[in-house]
Structure P
Amino acid sequence: MVGESPVIKTLFRSIQKVGAVDAPVLIQGESGTGKELAAKAIHRASARSKSPFNAINCGALPSNLIQSELFGHEKGSFTGASQRKIGIIENTDGGTLFLDEIGDLPLDMQVNLLRFLENHTIQRVGGLKEIEVDVRVLAATHVDLEKAVNEGKFREDLFHRLNVLQIRVPALRERGDDIATLAHYFFNKFSMEKSSIVNGFSKDSLSVMQLYEWPGNIRELINRVRRAMVMSEHPLIRPSDLGLERRVLDSRYASSLEEARDLAERGVVMASLTRHSFNILHAARELGVSRVTLYRLMEKHKIHREGQGDDIANHDEQTGSKEPNVLNFKRVK
């Protein structure tokens, strides 16, 4: 987890706090924001860090297999059960279990999960013996569980059992200060895949990335950067290589005239600052405003100067700068 923006620093602090206790945590956030990374960070920050961390996506398994995957089964308990199977809950004994997309769990399975959370015991499918397990549960969802409760799609008692502690992973569009840092981070991470002529990002591409809404969040950023690294035929990746031409930005929806003006104003300010590597004097001259006015506009639109290098478009210089803020609880006492 990489970033310097205020919202990501708030998330880092929240992870440290919930990692210090042993209660269930509900992790909320849009798809692609990194909820499993947050769960792993909580596990590493906890007293269970040396024990297993296991994850299961509740929405990716057929409903007839979920019970067996979670609780295991005994030999002969159903057709095809040729041997005993240890479920993921029992396999996580002493550690942390991450239940991703918990909102997709069928109602009949929610009853069994609630029983496990209340009694800390499980029963394998086809078994009679209750087995005690010591497992901390972290759950994640991109849906509004309170709304699902009101609609009868999610059990209220299970919701309260899971929702003891909460953290929210911010969407990428809320992390404007981190986008350039993340782009360079993934450029370095996948550098073995890139075309030999590609050295970094153009200023226009960084500006466009700052303005884009990122509906797919971090997952979308990774995909666009990796694709551009392979397909670009220029030393610096351009907006077209990322598939983020200006026309994409112009199509963004504004719910009011005031919001449209704010979006346009932020875009112009951000583009000028990026072109001038966040040199306030040069950007203010280009925009025809005083430095004081530019600072006020930056504050209004939550544009932060900190963390920007002298030439954020040049990859070779960027790699020589200080490391971005990386969440690593192995160093936390």
Structure Q
Amino acid sequence: MGNSLQDRIRDIQHNINFSGTTFIEGQNSVLESLSYGYANRAEKLKNNEHTRFGIASGCKIFTSVAVCQLIGEGKISLDTKILEYLDFNLPHFDNGVTIHHLLTHTSGIPDYFDEVVMDDFEELWMKQPMYHLRRLHDFLPLFQDSQMMFKPGDHFHYNNAGYILLGLVIEQVSGLKFTDYVEKHIFQKAGMLDSGYFALDSLPGNTALGYIENPNGTWRTNIYSLPVQGGADGGAFVTSKDMNRFWKALLNQDLLNETMTNLLLTPHVQEEDEEYYGYGIWISKRKNTIHRFHVMGYDPGVSFHSAFYPTYDVTLTVCANISQGAFDIMHGIEVELFK
């Protein structure tokens, strides 16, 4: 299997010019670890298994774990109504929006970046400079005065602003800055010692720059395409190994008790045929059996997929510092491993 798996990944990498790292584990053994491309193209610094990558929305799972920790401690509940909890001005929000609604993208609140109707994330920064966005409350002017999209609980509609509000709840309840809370109560507990919410203008060593391909075939970094520092809806940096450590800690109930772990991994809302959403996590079913727990993230210069396959006891993480490619690698691996 090793050689055929390597060959498939290398074929895909060659076809799409993939730049990033792939790490696969099964039953406590490493099945494959491969890296391609450059973390820094100008300096020709290669990606490696210790390289940190941005994961965009892939880190919504960290926000949901943090919320579930606070629920497990009895400090908030899934039925907590956010307008009764947050003292920010949200004049048009429905009084019935709860923590559960935000976790499952069923709140109906306005989003600052609606991926259904907006194609280009960079358009957001025409009026709001991305270098001003360093804390969660900096995002509020982008959506707080807008109208509701639909009644809470009506249906699933992916929503980034909802996770900004969840992060603000975490800050209020814990007394900690959101990123500090996650690094202390999730990253450190899971042994994710190389991961963090790093600012784009002060990245630590061995961190991949995100690259966007220009129409003429040249490349530019994504430093002017994203908020300068990530938060509750996206923007953390991880290594592929650290992300696999997260899965292990979550599934071993090192981060949440059994009840809250099961609740987070429950398919709460159906997105399409056999695709569901739990709390911060996608859940794929095959023949009414859970095939894959899955997180993913896409930003300009970032593509990321990470999954756990319970039937096979396999964990897979693909981090890339280009806008596309992680899905192609993940799909090829799935075809090879789960024939």
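Bear in mind that the values in this text are calculations on the coordinates, not laboratory data. This is a predicted model, so every value here is computed, not measured. Cβ atoms are built from the backbone, for glycine too; each structure is taken alone.
Tell me which structure, out of P, Q, gives 40 once percent of Cα pairs over 33 Å apart is calculated. Write down the numbers at each step before the final one.
Working: P: 40; Q: 23.
Value 40 for percent of Cα pairs over 33 Å apart corresponds to P out of P, Q.
Can you spot which of P, Q the value 26 was calculated from, given it is relative contact order in percent (Cα under 8 Å, 6 or more apart)?
Numbers: P: 21; Q: 26.
Checking each candidate, the match is Q.
Hey, helix-only ellipticity at 222 nm (-39500 (n - 2.57) for each DSSP H run of 4 or more, over all residues; to 500) derived from one of P, Q reads -7500; which structure?
On the way: P: -12500; Q: -7500.
It traces back to Q.
Quick check on the output: 0.65 is FRET efficiency 1/(1 + (r/R0)^6) of positions 56 and 72 (r between Cβ atoms, R0 = 30 Å, to 0.05), derived from one of P, Q. Which one produced it?
Computed on structure Q.
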